[in-house]
1. Using FRET efficiency 1/(1 + (r/R0)^6) of positions 60 and 204 (r between Cβ atoms, R0 = 25 Å, to 0.05), single out the structure from I, II with the greatest value.
2. As an exercise: Rg and Dmax of the Cα atoms in Å, calculated from one structure in I, II, equals 19.0, 64. Which structure is it?
3. One of I, II was used to calculate volume of the Cα convex hull per residue in Å³, for residues 44-131 alone, giving 121; which?
4. Given that helix-only ellipticity at 222 nm (-39500 (n - 2.57) for each DSSP H run of 4 or more, over all residues; to 500), derived from a single structure, equals -22500, which label among I, II identifies that structure?
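Derivation of every value follows stated rules applied to the coordinates shown; laboratory data play no part. The model shown is predicted, which means the values in this text are computed figures rather than measured ones. Cβ atoms are built from the backbone, for glycine too; each structure is taken alone.
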Structure I
């Protein structure tokens, strides 16, 4: 005869949680002057203690077609077009590309969920943020941005970043459906890595406050530490 000694439903466990997250974000402060709304995706690795403290790391990649700062304005003619080396209209596309990496700590608020391993939780963290304007010359016929010359226009910036999150974590009693969702914010204290912009002919030494605010959903794979789950009689 065997009796179940403990379960996810009634006991708090030490759990390693891996996850894949997706997010829609709105830039704020200096970042909003350069980019519009973007998407983000990444991976997480967290350790949940028996007392529901959280420790983890995560990395994200974010992107968008919404570039507000016209970094190639100096290349346009009076009709607003960019011409290639042969004098024809060029197919030049600008997009946003960026990434961040963070270490986080947090806590699940006791008795706020449907079982002791679930509930309202928050995290805070610190790490690194980087972003740039990616220039894509579809026909490879614009000499002004060929090779390393593109670096004079891409606004590559990066620096220390803080991150904040509050949401709800759901770990099902049967371990089949596990996810979290909530609101997150990244605040990057960044600066230009280029130092000089070809299009303006000016030095770029501004210290930036780049903020992203978004709604995030994470699909989790919890790896429960093996325990003596059964008594045998």
Structure II
């Protein structure tokens, strides 16, 4: 079942857009920012997060993957039957909805984690080549960044599962991560907003960023995981009760 969902995910053109964009954007940013970063290094700026911070732009990749893995099930199967959706066929082949969601989640985790590992390796290697005197981050921090990348994919998956719509969640997630962060604005109102997923998650591996509330990496990971578990549970309940 997992292999079937893996093939289905990798057969989606939109998924490959997410894979290509997510993998290439961070290394490209490293190249473009190289002169500016050299000036920062010369000025004595703390470079502890160099390379890891650049991974943020690549989060578009797992966001796209998390959305399309479930939103594709709600697309029309063709112009001859505009109300018929892929999900009807999928459930006919696999009536056990919990097993279906589990298979989709595992397939998503495999692809997102692989993408994260490749992107992190390429980004950090390129960073080290361009700035050889900057130390490579500890393996634990790199692993935490890969984990965060994977959790973002599951977050996107959960939100899409709840809304049954791919456009709205993807638009919000991309704008929130690249243009203006609603979560960050909320931290200006209350410190509790620091525990929202996109604020607390990066604290798993970043050390120099200006966070409104400093949270230990392990605690940040547990909070992020709790968010994902809660949203996936809500999504699974709704998916089980709703009509196809």
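1. Max of FRET efficiency 1/(1 + (r/R0)^6) of positions 60 and 204 (r between Cβ atoms, R0 = 25 Å, to 0.05): II.
2. Structure of origin is II.
3. On the way: I: 142; II: 121.
The read-out was computed on structure II.
4. Matching structure: II.
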